[in-house]
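What follows is a set of structures to go through.
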Structure 1
């Protein structure tokens with residue numbers, strides 16, 4: 001059973017089409033990057049999945065239950081981009097509040113486990129207002145995990161963090177994958193998405209314009225070889241050509257110090273997909 005499944009999902013606001021028939025599956029334990037420019041329909045899709053907005057057509061399911069149903073709500077966790085927690089709450093108190101809101105019976109053991117998971121065990125009695133942005137971000141992920149949801153929707157979880165904070169969140173997402181938790185990650189930081197996500201789905205004008213693993217969507221750009229004579233670029237070469245190129249250079253008496261297989265980056269894939277949709 002997919003953690004999340006959308007089939008022909010559409011949403012219209014009067015004459016404006018926010019989603020024009022989206023098909024999307026997120027498997028158990030899979031991290032999927034949801035990409036697209038502002039107005040592409042990402043937020044609408046997440047709102048439908050959370051039961052905050054009703055679709056005009058198509059279906060959306062969370063863990064096999066219709067989006068918005070009690071079973072679907074219990075199976076997902078959500079962290080908004082611009083979340084704000086009351087500054088006077090302590091970490092443990094905040095999680096206790098969300099346990100009551102979610103109907104979780106996990107009690108103190110669940111709170112202790114979640115704080116340990118996000119590396120905040122020593123800060124359980126610290127007030128939110130006394131936490132760094134990175135600590136608040138990790139606390140936000142902890143509250144999204146209250147009740148052991150099968151699916152997380154995370155909206156820009158690393159956008160305001162420094163490199164160390166982004167690395168910490170990446171490691172946390174990888175741990176969630178190991179635990180079988182599925183994540184739909186909305187982010188404009190394509191380098192972060194490329195590092196942590198199993199697949200990407202790119203939306204533009206309410207439709208999917210590209211989807212798949214980065215290596216599947218990438219196009220070859222040649223093979224670059226560092227030798228004692230300098231760096232050589234073989235523009236038409238592919239990965240399978242690299243061993244022959246190296247063998248030929250070595251046979252001709254050159255020393256080879258490095259070989260790089262060049263492919264389009266996720267940023268280039270994204271730009272091509274979105275700009276292609278404009279034409």
Structure 2
């Protein structure tokens with residue numbers, strides 16, 4: 001029995017290690033590729049040892065203006081993440097603790113928007129932005145993303161699992177809706193807030209289609225569009241430079257995930273338990 005258990009445990013760990021290796025292989029190859037020079041990138045068979053062009057590739061990528069674009073992406077991602085979280089909290093508060101006509105219908109409508117693909121919304125959103133003359137502005141990159149059906153759904157489900165006695169205690173204490181939200185609901189929802197923050201930050205950081213359509217000024221462009229600058233149309237692509245830029249672009253979301261990893265895991269663990 002002990003041997004069978006040991007064999008089973010070893011097999012499970014081997015499968016898990018193999019799965020991790022498969023998932024991590026593209027990332028590790030990108031990091032390795034960021035050290036290669038242009039000529040080393042085209043060696044066959046592919047070179048699987050570090051090159052000596054790491055500093056040169058990162059300096060060249062930074063010199064293309066990717067640092068400024070990363071700053072733009074960071075500011076937009078943080079503003080949208082904070083705004084989405086606040087609006088989602090208030091929307092969930094209204095849907096759970098207030099009674100008003102068509103409340104369930106409004107929630108169903110919000111839920112349905114989760115199923116709408118992004119390309120379906122691009123054309124009407126572009127026409128709306130053009131009507132209000134928001135082209136080439138940070139407002140156009142922030143305003144359309146402040147409403148979050150995902151955040152509203154997560155917070156609504158979380159608030160519904162809280163005991164009703166909290167509301168009665170808040171009323172006896174004389175707390176208004178905003179004070180009830182800030183003093184009671186938010187401290188009890190930090191894990192859900194952290195999970196949503198990770199999702200929304202990564203989502204905004206990876207925006208490509210909308211900035212490509214609405215922003216034409218390179219000084220206001222975001223990092224995902226800037227990655228195109230590392231390729232050379234009509235010339236041999238320096239894949240070491242491309243990989244270095246990709247690694248640079250992946251670092252901020254990775255840092256955010258590592259900082260909020262505990263809240264992210266707990267937030268979804270709580271959601272599954274409920």
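None of the figures in this text is laboratory data; all of them are computed from the coordinates on show. What you see is a predicted model, and the numbers here were worked out from it, not measured in a lab. Cβ atoms are built from the backbone, for glycine too; each structure is taken alone.
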If relative contact order in percent (Cα under 8 Å, 6 or more apart) is calculated from each of 1, 2, which structure is the one that comes out at 33? 2
Candidates 1, 2; helix-only ellipticity at 222 nm (-39500 (n - 2.57) for each DSSP H run of 4 or more, over all residues; to 500) computed = -22000; producing structure is 2
Comparing 1, 2, where is distance in nm of label points 7 Å out along Cα→Cβ at positions 107 and 195 highest? 1
Compare FRET efficiency 1/(1 + (r/R0)^6) of positions 27 and 259 (r between Cβ atoms, R0 = 30 Å, to 0.05) across structures 1, 2 and report the one with the greatest value. 2
Among the shown structures 1, 2, from which was the value 21, 54, 24, 1 of P(r) over Cα pairs in 10 Å bins from 0, in percent, for residues 91-162 alone calculated? 1
Across 1, 2, distance in nm of label points 7 Å out along Cα→Cβ at positions 51 and 67 reaches its greatest value in structure 2
